[in-house]
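The next part holds the structures, each set out as structure tokens.
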Structure I
Amino acid sequence: MPASDPAVQSLSFDDLTHLLRQIFLRHGTSAEVADILAHNCATAQRDGAHSHGTFRIPGYLSTLASGWVDGKARPQVEEVASGYVAVDAAGGFAQPALAAARGLLVSKAREAGIAVLAIRNSHHFAALWPDVEPFAAEGLVALSVVNSMTCVVPHGGTKPLFGTNPIAFAAPCAGKDPLVFDMATSALAHGDVQIAARAGHPVPVGAGIDKHGQPTTDPAAILDGGALLPFGGHKGSALSMMVELLSAALTGGNFSFEFDWTRHPGAQTPWTGQLIIVIDPDKRAGQNFAERSRELVERMHEAGQSRLSGDRRYRQRALATTQGISMPVEELERLRALAGE
């Protein structure tokens, strides 16, 4: 929508972050948690990842109000081994847990060449790429996985068991923005299904089933007792299983099917775990990794691939930086009301 549209208003990244921070503070988080969540949501909105931007605010707030998540939790960081850091998020959000351990994680990765961060007892309700992209901006390679709530049927199964279980990866690329991708192991991200349902749009064939186990393109039917399917059949299902093992079994978090939020009406955040692996490519003797990354990208373009993962986000980010973040006035009014303005 053009900014000249009277139904649309543009605001800066800092202004949106401030507005979201006020919302989180007003609804029971600590100042530190409010800062982190507001920056995360504003980042997604700025970069055009609307399913994980301000669209998520009602879910955050209903979850906080339900008592399901502790908005003032203090993560407990544990130095497990030379290349291993663990964090108990204490029933709070995953991003503050990552922030609490990030310095130690990077230090260990630079010293040993690789380090692992295992987060447990955490709630992740955001896009995963903002967790890994900053590492690549520092010249590091990062991989993260997180499991979510049960909503995906294993390949050949008859009932949901896995979460959407995304995988995110980031790597530096000489002279270019970091190479970043963030993909659900389900055919669609759950947030995209919610947005389609709200807009009354169908989802692609093969995305999900209804409560009777029949294929459907109706997002409402998927959300009402149905389930998503893994992407690529058995391949996506195998990756989803891997995410469950790394995010839950390895970290000490819950599998997607293990937590029960029925006593917390309004709760929407999965109570699971997250694993992050960070590698320092400079430890590798020989050719420069970032330059090799650029060489690969150039060859991909020569092969006919015109767009890479993350390109759309970077274009949207650049546009928002110069023209502001365009948002419907009606939505901004709702956000300002939530902030008490």
Structure II
Amino acid sequence: MKKGILLLSALTVLGASSVAEAKENVCVFDLLGKAGESYKLLEEWALAAKSWGGDINLIAYQDEAKVESDFKAGECDAFYMTSMRARSYNKFAGSIDALGGVPSNSIAQKAIAYVLDKRNNKRLVSTIGKEQFEVAGIGQIGTAYIFVRDRSINTLEKGKGKKFAVLHYDQAQKMMVERFGAVPVMSDISNFIKKFNSGEVDIVAAPAYAFKPLEMYKGLGTKGAMFNFPVVNVTADLIIRPGKFEDNFAVQSRSWFVRQLPKSFAQVKRMEAEIPAKYKMNLEKEDQEKYQKLLREGRMDLTKQGVYDATMMTVLKKARCTVERTNFECSLGGE
């Protein structure tokens, strides 16, 4: 009898110990794996999270689709991946990446800080089926610019019929490329630059983050160019299953991400400055306005279709018109 009691006591202690030692698995997408800036940011976050009751186990992924499938399978308690892919978990936060919605780093920083502000706490919690999810942070990856293999493709007309790599899971990209008259080529974030470098596509939109590590100079060659026209601001969302974390964890996590913004944006500016000047070209003002009008029309249609969040579109327009009051859209309704 005593042996039975001792065995039961030992099992109870072991069970309590295993619960105490349970870690929160956070699956992190970074094209460069553990060597990438996104993963490094999450390493700093994991250290800070200890003071909020977190015991984080980071798992690096270079395949974003695998992150999502593992999260759905319950192997991750949280994930960090591009907002475009994470949008289905929280449309409000995911709409920061609306095409043409954030045309500068200064607007991007304000937009991220606004989303993560405590006034939006309720908007950052969503329920899908029987599961609840919460946005615990947003990180800046960078503004995506248009890269072409041939710099003579410098107007909308010259881009017609050209092959443009788009992410297959983002219907917004496909729709906009078709509006420009180009041919969308379905791609994934793990291979869209490879397609550009190999000549499989003529055009791609990418942030400076991708330029050096993914060797985009190979695709640019001697004739290519990067147009200084921002088409989309690329961010990453940290989405958690709140029940797996301490109470108030997400609130403290969001505050931490806001405090990192100045450093993150300084890093983005450094990466943009490192792209050789010989590749950079400006679009004619007339063409810039044509692109802006097409992007605006596209955003409005996508908002009506439920892809983008209407409240976020209003917020972003106010931010754009605060910076550039004379822009054509500022006197128009619709967003």
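All of the numbers you see were taken from the coordinates with simple rules; none came from a lab. Note that the structure is a prediction, hence the values are computed from the model and not measured. Cβ atoms are built from the backbone, for glycine too; each structure is taken alone.
Observations on the model:
- Value 2.1, calculated as distance in nm of label points 7 Å out along Cα→Cβ at positions 206 and 294, assigned to which of I, II: II
- Comparison of I, II by mean count of other Cβ atoms within 10 Å over residues 118-125 - largest value held by: I
- Structures I, II were shown, and mean count of other Cβ atoms within 10 Å over residues 126-133 at 24.4 was computed from I.
- For mean count of other Cβ atoms within 10 Å over residues 70-77 computed as 15.6, the structure of I, II it came from: II
- A value of 1.9 for distance in nm of label points 7 Å out along Cα→Cβ at positions 94 and 222, calculated from one of I, II, originates in structure I.
- Which of I, II yields 88, 43, 34 [Cα extents along the principal axes in Å, calculated]: II
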